[in-house]
Structure I
Amino acid sequence: MDNADLIAEGPDFMASAVRAGHPKIIDLLCKKGVKLEYPPNNVSMAGDDPLWSVNYRKTPFLLQACQMGNVDVVQHLVTLGQPLFQLGHIMLSRRKANSVISNAVACAAYHGHEKLMKFLLTKASASLSDEVNVACSELNDIHKTGDYKSEFADYTPLMLAIVSDKANLEVVKQLLASQSNFNVREKSTGNNILHLAAASCPNLDIIDYLVRSLNQDMLFERNQKGDTPLNICVNTKNKPATELMEKLQATYDKSGDKADALFNSLDAEEKKKEREQQKKKEKKYAQKLKKMAERDKTTVEETAARL
């Protein structure tokens, strides 16, 4: 390291030390003049993870430590003056088209880091509600071309914890016990957290816990398309989740009243849609008759009788 160009390579070394969890090397680099305020734009390839340099995006070193779930390094960076709840890149979206921007709580939530989450929630006691309910933002990833398409915009840490492929039940429990708003909905679809779980959550224990611990009426709520969480499970051909949702619906609707009310609501909407379509057909036919009557210089009634 004595012969290294720390002005050019120091931030890369620091990123490697943070990722590998070496507080002593972090301290050494700081003594050599490497600034914690300036993470690198890019990093070199790490031997144990060839995709690290590919998936790396510039973000504060503290959030890099949060991505790894390294509580010791996060604590150490805080002692070195790094803000605990700063914002930055925490992950790539599911299609790797967007950079998702949020705080340390959201980072721990998405990456399923249980111990880190416990530490963060303890430290956030003074602003707990704000930190656990922060809405993330998205930007087109640096390698993305074309128009931006939302994937996780406005997701809270709880929503990210549920849809992650690393979904951790204990993380979800911690968030719900720490003032997380479970009534949030995805703005673009109207999906509640059970809709999101039905569509994306790989952990059935989380779905079961959400239903048994929260408002069971969410089982029967509909999104903007009119789908319930069960409909989503069926449409995505997720047999285990479908069976669980059916079991939960039967448990919390033994009388069948909620299912009947949902069916009646759907039936009423279908009939309303049919009436609207019929009115449109009648209006279109009346306009056609009027044009024909004007062309033939007859009355609408005479034209209709002739047809």
Structure II
Amino acid sequence: MAFSTLKHGFDSRWGYKMQNNFDAIIVLGHGQKNREINPILKNRLDKAVEIFESNREAKIILSGGKNHSKEFSEAELMADYLENKAVKRENLILEDKSKNTFENFVFSKKIIEQYGFKNIALVTSDYHIKRVQMIAKKMSLDVLSFPAFSSKDKKFKIIELTKEFFKTIFDFVRISIVKNTKLIIKDKYLRVIFAINAAILLVVFALIYSNFIGIKSPIIIHFDAYKGIDFLGTRIDIFGIFLSALVIFVINLFFANYLFYRERFLSYLFASTTLFLMILFLIAVAAIISVN
């Protein structure tokens, strides 16, 4: 499926013409504490109804799983609300498994593929739109996004946009790891190399945890045969070694995937370099253990 997710399908209020050829409209849920639709979700649903008025044959995919108490799903509440807005039940498809935005796309994509939808509108809140577009693009979903009004409160917008910034980074990394893992599983060389890398990383963590977790006194980080002890640290410094190894592992995993279909040799080079560095980290941790 091709993607064109950087486009907005704004209505006339935003200066764009509403389309009338959608065969599916996805509405993303928003955390519900009780059965009363919250204002954010209400605005999303009202926006979906506006789009539906020009696309009466479209199916509306309501994406939202159960709340924390598991008493009801967001999809069920959204369906009840839309039925009260004269949208027939036969036009509604409930996706009630997702617990976050990333899962909204995972499960909605399965529905899209099952029904063969091609022209898809997606509705979410204005502050949420950029992260939604990034996820859609990374997952190769061709959607036209419609932002629903959220609030006039500037403080609310600042808080939500700040949260979205960090959530976007998290989702980007998560999707990249999922895609990288699928690629590694397909390629035998990468599969073997990164399996070894992951095993060494686990050994490094196990050694650090078993030897230093209970130590509060200074730890010898570096010992010179001629000068003696020349660097002391704490267990935080030791766990920092593991964190550094983990970051290098993830970054090289990303580049190995990115380069795989562009320059296969460089992809393998990044994988091999990761193995070399993981071995160095293992040797470093073993050396620190030996002098403590």
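Taken together, the values in this text are just the output of simple stated rules run on the coordinates, not laboratory data. These numbers were taken from a predicted model, which means no experiment stands behind them. Cβ atoms are built from the backbone, for glycine too; each structure is taken alone.
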Output the label of whichever structure in I, II has the greatest value of relative contact order in percent (Cα under 8 Å, 6 or more apart). II
By the measure mean count of other Cβ atoms within 10 Å over residues 165-172, tell me the structure among I, II with the highest figure. I
Read-out volume of the Cα convex hull per residue in Å³, for residues 125-228 alone, computed value 114, structure in I, II: I
helix-only ellipticity at 222 nm (-39500 (n - 2.57) for each DSSP H run of 4 or more, over all residues; to 500) was computed and gave -19000; which structure, I, II, did it come from? II
With mean count of other Cβ atoms within 10 Å over residues 85-92 coming out at 19.2, pick the structure among I, II it was computed from. I
Out of I, II, which structure matches 48, 23, 16 when semi-axes √(5λ) of the Cα gyration tensor in Å is calculated? II
